[in-house]
1. Consider the structures I, II, III: one of them gives -13500 for helix-only ellipticity at 222 nm (-39500 (n - 2.57) for each DSSP H run of 4 or more, over all residues; to 500) as calculated from the coordinates. Say which.
2. Of the structures labelled I, II, III, which one yields 0.30 when FRET efficiency 1/(1 + (r/R0)^6) of positions 127 and 231 (r between Cβ atoms, R0 = 25 Å, to 0.05) is computed from its coordinates?
Structure I
Amino acid sequence: MKHLNAVILAGGSGTRLWPLSTPSFPKQFLPLPSGQSMIQETLARVAPLITTEQSWVVTGRSMADLAQEHLPTVPAAHILREPMGRNSAPAIAWAAATIARQDPDAVMAIFSADAVIENVEGLRQTLKLGYEMAEQGKLVTIGIKPTHPETGYGYIRFAAQVSEGYGYQAYQAERFVEKPDLATAQGYVQDGHYVWNAGIFIWSVKAILSEFHRHLPELAIAIEQIVDSLTQTQSPASDTLNTQWPLLQSISIDYGILEKAQNLIVIPADLEWNDVGNWEQYGALYPADDQGVRAFGSHSGLGSQNVIVYNNTERRIFTIGLQDVIVVEMDDTTVICHKSHVQRVKELAEKQHKKN
């Protein structure tokens with residue numbers, strides 16, 4: 001797999017984990033129970049398959065130094081600094097066009113910086129199968145076999161099997177579906193042909209750039225100009241980047257390319273994947289006691305069940321008779337939230353952000 005490059009997309013703001021995750025310190029830099037941050041674990045999972053010269057990060061300018069601090073082995077020139085967020089399609093196009101200048105035969109595997117994968121060996125085996133398919137010009141996505149009818153994820157339906165290897169099968173992708181309601185999600189799980197879209201992709205730079213020229217030609221041309229200008233200036237920014245980037249269409253790779261692509265392959269896998277998208281999912285990374293209480297920091301309670309307490313302070317927290325509640329204690333902010341409203345933390349974070 002000598003042409004394999006790993007690209008980590010680290011542009012997210014993680015508002016659903018507010019106030020722990022903030023625009024200046026988003027969730028990909030948060031500590032996990034392992035002691036490493038999410039972005040560090042993301043690189044560590046693929047590190048044995050690549051050289052340091054084949055590792056890349058796309059992130060916002062304001063987070064680039066933080067990314068470098070967490071990933072000291074990634075060359076500074078391989079941290080692509082976006083002037084502003086423009087969703088995943090421009091980020092991937094920029095990485096692809098940059099890598100193509102170094103190695104026209106390169107294959108890129110793309111990972112989001114803010115997910116947890118427990119089955120690391122499984123991921124590496126699926127990447128090996130994906131690499132073989134990518135070398136044949138296919139666009140490959142690794143889909144997560146659903147463990148329950150989740151309404152917070154997009155799904156991909158797959159059809160006929162096209163290949164197998166390394167203990168996994170690859171199928172022709174049939175269609176993308178947006179986040180479903182509960183009844184629809186239950187149907188997907190029963191159908192057995194649907195996987196969660198986890199945003200893990202592998203393809204050759206040639207194949208993806210030709211899809212960009214076909215489906216998003218203006219974006220493709222602008223990215224080529226940006227990469228040309230950066231190659232000439234040899235600095236992390238250029239006038240072309242500063243002027244062109246804000247004008248790029250803000251669009252996801254799914255909408256922009258993958259929903260239209262004819263050669264998309266899905267490898268379904270059970271990777272024990274968790275996108276840590278809210279406080280309940282972050283809390284689930286910590287061990288529970290026999291009452292289902294998961295606590296980080298000082299906490300003691302009486303008769304509380306299924307409670308998550310995240311205490312980042314010296315203060316002691318006591319809970320009595322609580323059920324299905326999340327308590328987050330930071331230096332200057334306390335958030336108490338019922339688990340059934342966990343998605344609304346984002347709403348709260350955005351309100352506070354506007355106020356400030």
Structure II
Amino acid sequence: MTLNTFEQEQLAVQQIRDGRQQIFDQLSHVIVGQEDVIEQLLISLFAGGNCLITGAPGLAKTLLVRSIAQIFDLHFQRIQFTPDLMPADITGTEILQESDSGQRTMQFVQGPIFANVILADEINRTPPKTQAALLEAMQEHQVTAAGTSYKLDEPFFVLATQNPIEMEGTYPLPEAQLDRFMFNVKIDYLSQDDEVKVVQQTTSDYKPSIAKLFSADDVRRFHGTVRNVPVAEELVRYAVQLADASRPGRDGVPDFVNQFVNWGAGLRAAQNLILGSKARALFNGRSHVNLNDIQSLAHPVLRHRVLPSYRAEAEGISVEKIIDQLLEHVTAPLS
């Protein structure tokens with residue numbers, strides 16, 4: 001029996017609501033703790049966005065992303081970015097092939113970017129030319145080789161990692177390119193108790209397995225369902241005001257922004273606050289957005305879009321503190 005559009009959306013809403021605990025149960029087989037990180041990655045997947053993950057080495061970023069791909073039965077590829085990596089190394093290239101009849105033709109060989117879930121490991125270690133090739137694929141969902149465009153499979157989801165410790169010999173992403181990422185997810189060290197569990201698991205013969213709960217078709221349907229979640233105009237205005245208040249030099253901007261911010265968030269910040277809040281609402285079993293959804297996502301949405309000034313760095317004012325002050329400054333609508 002073929003379902004109509006409304007029935008398909010209702011099914012997707014129920015799948016997301018019922019699947020939350022199942023997803024966390026499956027991930028708990030291989031990942032200890034990091035609930036907020038997992039939720040933010042899943043929200044961006046449901047919303048059709050991409051994520052930048054910032055954290056120290058050895059925090060199971062690859063394992064987490066691969067496990068999420070397994071749960072959704074998506075093709076996963078990991079690309080290790082290095083200073084000598086060329087754009088063709090990730091997008092693919094044309095090679096000369098000879099047929100059985102002796103005829104020679106150019107044939108396109110797909111690169112590792114032709115997958116559903118891409119882990120771009122240490123993206124800031126590769127030159128801007130290669131970074132741009134990945135970011136173009138993120139934006140257009142296609143690659144171009146020898147004048148021919150090749151569509152990427154849907155869904156297409158990029159998670160790029162940055163190592164915040166070693167900055168020598170790296171190529172930091174410009175602000176305009178950072179803006180292409182929906183979230184900047186900060187992954188931190190585990191608590192001591194959680195770290196004990198990880199050490200016990202990884203030094204034993206424990207062999208976890210991950211069950212497939214969804215399909216690529218489900219994810220594509222989730223994307224449409226998320227966009228149809230209603231949100232009140234005053235909440236949209238609140239998201240816009242949060243982004244607007246981060247821009248120095250404008251009327252009505254708080255003094256701490258003019259003092260400690262070099263560059264504020266653009267239009268994509270408000271868009272991603274609302275889109276992410278819609279996905280978060282469904283993920284938490286609600287069919288509408290509330291104020292807490294927006295405030296909970298303010299840090300991952302804004303931390304790579306608000307650029308602290310040299311004065312802020314000198315005085316030890318972090319971007320996290322600036323975002324906290326923005327949340328305190330902007331008047332929230334009555335719920």
Structure III
Amino acid sequence: MQYRPLGASGTDVSAICLGTMTWGEQNTEAQAHEQLSYAVDQGVNFIDTAEMYPVPPRAKTMGLTEQYIGSWLKGRQDRDRLILASKIAGPGLDHCRGGASRHAADQLREAVNGSLERLQTDYIDLYQLHWPARSANYFGKLGYRPKDDDILTPIEETLEALDGLVREGKIRWIGLSNETPWGVMTFLQRARVGRWPRVQSVQNPYSLLNRTYEVGLAEVSHREQCGLLAYSPLGFGMLSGKYLNNQWPQGARLTLFDRFQRYLNEAGKAATADYVEIAHRYGLEPAQMALAWVASRAFVTSTIIGATTMEQLRSNVASIDQSLDEAVLQDIDAVHTRRPNPCP
């Protein structure tokens with residue numbers, strides 16, 4: 001396993017982070033525990049979750065993922081070696097604080113305390129804002145439309161509240177997710193002025209099908225020491241090639257749920273076919289090639305992998321040892337030039 005600095009925290013995290021959002025929906029508690037134990041045995045020390053998981057978010061399952069992690073953590077002697085990340089939901093989920101989730105002081109405290117109880121731990125290493133509490137383009141949205149008074153919670157209030165939670169020892173560091181360059185830079189600037197906690201990471205989508213992070217945020221990650229935690233590095237499994245030729249594998253995420261249509265457009269399918277062809281030409285496994293490519297980017301701190309089967313998990317973890325030669329990288333860039341960012 002490789003390890004990389006988590007921002008300016010002084011702590012290194014594994015370059016593979018174990019994603020958990022299927023646990024409680026597609027995976028049972030026992031399967032979650034098996035995945036956790038295997039990943040940690042392979043050197044993974046970084047686990048990412050959220051108060052709203054599993055996905056798709058539903059009232060009756062919300063919090064189950066954290067509960068499964070908590071029941072695994074209970075009684076273990078290695079909590080201090082693990083970097084556990086979670087997130088507070090943003091606005092828009094009807095079953096989470098009545099759809100009015102904000103990054104306000106009272107709600108941050110409520111969310112952190114709830115996660116700590118479910119996780120059965122005294123502290124969360126990295127606490128992230130799952131998506132902005134303001135109008136912004138995220139989750140594939142395009143066509144920015146500014147609004148008046150659309151910042152639902154002042155960033156200063158959010159940072160001050162997070163500072164209090166850090167001082168109490170309930171969280172150690174903070175991160176952002178589904179953020180924009182303006183958002184990241186504003187959080188960093190306001191934190192400097194107010195002497196509040198700095199952002200250590202940005203968790204955004206990044207894959208061969210969506211390289212939009214490179215446009216503005218990659219430089220921010222590099223120059224401001226807040227690297228990318230890349231989620232959906234396989235485009236919800238698309239880049240494995242398993243959905244090509246109109247295949248719909250039983251139990252697969254895009255087979256089960258229709259909420260992830262941004263990965264199913266014709267341009268995305270065509271680009272995926274090209275990337276899979278490259279992998280086969282060089283004797284590579286398509287999913288491992290896609291993950292290895294993400295991990296090879298200089299601004300990436302860790303690649304968040306998710307799996308519903310142990311076979312997938314073993315392959316995904318092993319991708320960290322897969323190197324890509326210059327010919328592969330050149331062919332990948334040639335596809336991107338022809339079919340840029342089909343699934344933003």
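None of the figures in this text is laboratory data; all of them are computed from the coordinates on show. All figures in this text were calculated on a predicted structure; none of them were measured in a lab. Cβ atoms are built from the backbone, for glycine too; each structure is taken alone.
1. Working through the options, I get structure II.
2. Derived from the structure labelled I.
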